[in-house]
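Below, each structure is written out as structure tokens.
Rule-based calculations on the coordinates, nothing more; no lab input. Bear in mind that the values here come from a model prediction, so they are computed numbers and not experimental data. Cβ atoms are built from the backbone, for glycine too; each structure is taken alone.
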Structure 1
Amino acid sequence: MKNIIILGSGPAGLTAAIYSARANLNPLVITGLPPGGQLILASEVENYPGFPDGISGYELIERMRKQAERFGAEFLENDANSVNLLSYPFEVKVEDESYKAKAIIIATGSSAKWLGLESEKRLIGKGVSSCATCDAPLFINKDVVVVGGGNTAIHDALLLTKYAKKIIVVHRRDKLRATKILQDRAFKNEKIIFKWNSIIEDIIGDKKVEGIILKDVNTGERSKIECQGVFVAIGYKPNTELFKGQIELDEKGYIIRRNNTETSIKGVFVAGDVCDPHYKQAVVAAGMGCQAALDAEKYLESIR
């Protein structure tokens, strides 16, 4: 029997682990695979407080984990196969093992939707990114591509105009889905150009992004565009498959928060991108992880 099981090992899960371990609650962190969440894909993080020279996402996650381990947090590097939140104590199954807990903190994050290209997978962190907020400053005076036509894509394109020389927005349709005010700003910005009715068929580059192969969805015509970065902005999906039918989700699948980090199930708390469709920032997730740990600690005191 564990006091707390934390599902997820990104900034939210690790901060929850630090706080609950310091409270002598001996949390078990089931990391998910790969451990560390989306932050480990960021080649350089320059907007996390306390690192004036920046830090790689991988190193930041490693430091958080060591801090949690220092205070006694236990880590299990694997995926949870199933959870039972409808009976108490709660149960989490990992392969053939079953773990029970008095409280659960869900910090499973969200996943960027990718194009599904082999070259894309190979070049993540080498010019391919899903986070303009994280990586835009790495592309000063360079040509970059943004894929997508919704609010996220146009937000990213506008942000990139502060750094990049040219931004090419690739969209499979002939008009954007972003709000009109964002569209107007993008159309007025001379750095942004649009490639309509187009998809990326391949990303060129061995050790870093050197260009893309573009395909016109109407004519089938292909063209090559040189660039140094590709930002995929076609949306996110919360990692909530394990919890469907057990916990209250919104229409997009995000866990609904009540009273800070409480969920629809007493004793189950939530933090980070799995309940945050808006900000998707490491520092926000970390703050929520702190809240979840404090709320869980208070809950455990109430049931003693």
Structure 2
Amino acid sequence: MTGKSAFRFAPNPNGRLHLGHALSALLNQKMAKAQNGRLLLRIENIDGNKLAPKWEKLIIEDLQWLGFEWEQPVRRQSEHFSDYRTALTKLADAGLVYPAFRSNSDIRSLYSTARQNDEPWNLDPDGVPLYPTDERDMSEKKQMELIAAGAPYVWRLNMDKALEACGKELSWQETGIGPKQETGKVVANPALWGDVAIAHDHTPTTYHLSVVVDDALQGITNVVRGQDLFYATALHRLLQSLLQLPEPAYHHHPLITDANGEKLSKSRNSPPLADLKQQGKTLADIQEMLALN
């Protein structure tokens, strides 16, 4: 590690890059160069997608076409499960996580019933119903019986215990968009996320856990990413505090949207950069489209 600032671009290898990815990658590169900092590439492949190697190869081709230059080696999350397991064990040893057995469809069903009965049910900042807290107090005997029987589960953070263990106000420095004080300070409110999932039974992590572990191990000082992750930063700050990890500075940038105002997404089949390349577009054209010149 050096004393230099360090930035990273961290795509999920589940499809070709689109203009939204190009904005994030090139903005990271621009800001890293402005600070004479390091620029790293991370492949966030914890989901076990069998096509990940194929997509990674195509992503690297796209990045090379964009003129994105990164330090070697590339960090692939699938090669570092032991790092996430260590972090999860630390949280478990502190009594801050518990196995939760309801599926996402279970929660949607419970939420739907609650709505029909005019019963209150809070949503997280992404609009997802919060996980109920009744399983926090399940006996260890019952937990072990369910796990032994093969019941699927995820490890969830007991938000009340986590906030108590943290014991301080959390905040972060924001240089991008989003509600913040004049100084750039954002007061974090991780409680909005409730008992969030941080690991699966088959994979010792989720995005939220792996991203803070990776940023710390890679020495990332500046996180530059889309504004859709602005409120998740509160949760990341909580995990950083609990795991005694360093706090990066954050810069959340606007999202690229389509004609319907929806953010570009692989799941929505947004046009990939490869199509623009085939149309004869150049890097200068892409930079102009993204207002990066």
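Points worth noting:
- Answer label among 1, 2 for the case where semi-axes √(5λ) of the Cα gyration tensor in Å, calculated from the coordinates, equals 39, 19, 17: 1
- Structures 1, 2, by mean count of other Cβ atoms within 10 Å over residues 160-167: label with the highest value: 1
- Of the structures 1, 2, the one that -11000 was derived from, the read-out being helix-only ellipticity at 222 nm (-39500 (n - 2.57) for each DSSP H run of 4 or more, over all residues; to 500): 2
- Structure (1, 2) behind the derived value 16.8 of mean count of other Cβ atoms within 10 Å over residues 128-135: 2
- Taking FRET efficiency 1/(1 + (r/R0)^6) of positions 224 and 248 (r between Cβ atoms, R0 = 35 Å, to 0.05) as the criterion, the top structure among 1, 2 is 2, with the largest value.
- Comparing FRET efficiency 1/(1 + (r/R0)^6) of positions 48 and 200 (r between Cβ atoms, R0 = 35 Å, to 0.05) across structures 1, 2, the highest figure comes from 2.
- Structures 1, 2 were shown, and Rg/Rh (Cα atoms, Kirkwood Rh), for residues 80-191 alone at 1.03 was computed from 2.
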